[in-house]
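Asker: Structures incoming, each one as structure tokens.
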Structure I
Amino acid sequence: MIRHIVMWKLKDENKVENLKVMKEKLESLKKVIPSILELEVGINFENSKENSTIFDIVLNTTFKDKNALIDYKMNSFHIKVDNFIKQIIIKRAVIDFEI
């Protein structure tokens, strides 16, 4: 199995609303992309201005194998959500690993 974790830091403009919308959009992927086995989205409650590297939101997903992850990344629903996310973020970190 494959674990796919992505963290984002959002732009300050409309951050609270964008976090809410982003979480809803990410969670909706589970209903429309069959290759997703598990999906969790969390919004960071630590909002310290002292540490500019703190991420605002995380996606934690599980897939059967690498091909399922590729299917997810190429899915039109994922691409649509990804295009929205790219407009509201300033930083992204991702890790994929076998479990």
Structure II
Amino acid sequence: MEGPERNDPHFLAQSIVDLNLLRKPDLIISDVSHVITTNGPGGPGEIVSPMKVVAGTDPVAVDKYCAIQVGFFAEDVLTIKKGYEAGLGYKDLDRINIVEIPK
């Protein structure tokens, strides 16, 4: 793909949402053990290590929970905003059941 769309974060976020609209995942598993938080995905950048694996069925809630774990403001994450607007899930974490299993 050529042109400005390729590097547009709104285009990427909308593409991810569109894919989830075709078929909502049955289960989402997200590895949040070591995450690059600046200059991603190629870096070099700052790495944070929450050392968690997150699983769920709500893509918006999983994204928001993971964003919080790495220190992002969930309101600034385009996939969360666009996914919620498209009806893919909840961004209010009080509406879901979060279970943390100790190491």
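What follows is calculated from the coordinates using simple rules that are stated; it is not laboratory data. Just so we're clear, the structure is a prediction, and the values are computed from it rather than from any experiment. Cβ atoms are built from the backbone, for glycine too; each structure is taken alone.
Asker: 2.1 is what came out when distance in nm of label points 7 Å out along Cα→Cβ at positions 26 and 58 was calculated for one structure; which of I, II is it?
Answerer: II
Asker: Assign the value 49, calculated as relative contact order in percent (Cα under 8 Å, 6 or more apart), to the correct structure from I, II.
Answerer: Clearly, the read-out refers to I.
Asker: Using mean count of other Cβ atoms within 10 Å over residues 10-17 for the comparison, can you identify which of I, II gives the largest number?
Answerer: Comparing I, II by mean count of other Cβ atoms within 10 Å over residues 10-17, the maximum is at II.
Asker: Which structure, out of I, II, was helix-only ellipticity at 222 nm (-39500 (n - 2.57) for each DSSP H run of 4 or more, over all residues; to 500) derived from, given a value of -9500?
Answerer: II
Asker: Continuing with this model, one more query. Given a value of 13.5, 40 for Rg and Dmax of the Cα atoms in Å, calculated from one of I, II, which structure does it belong to?
Answerer: Source structure: I.
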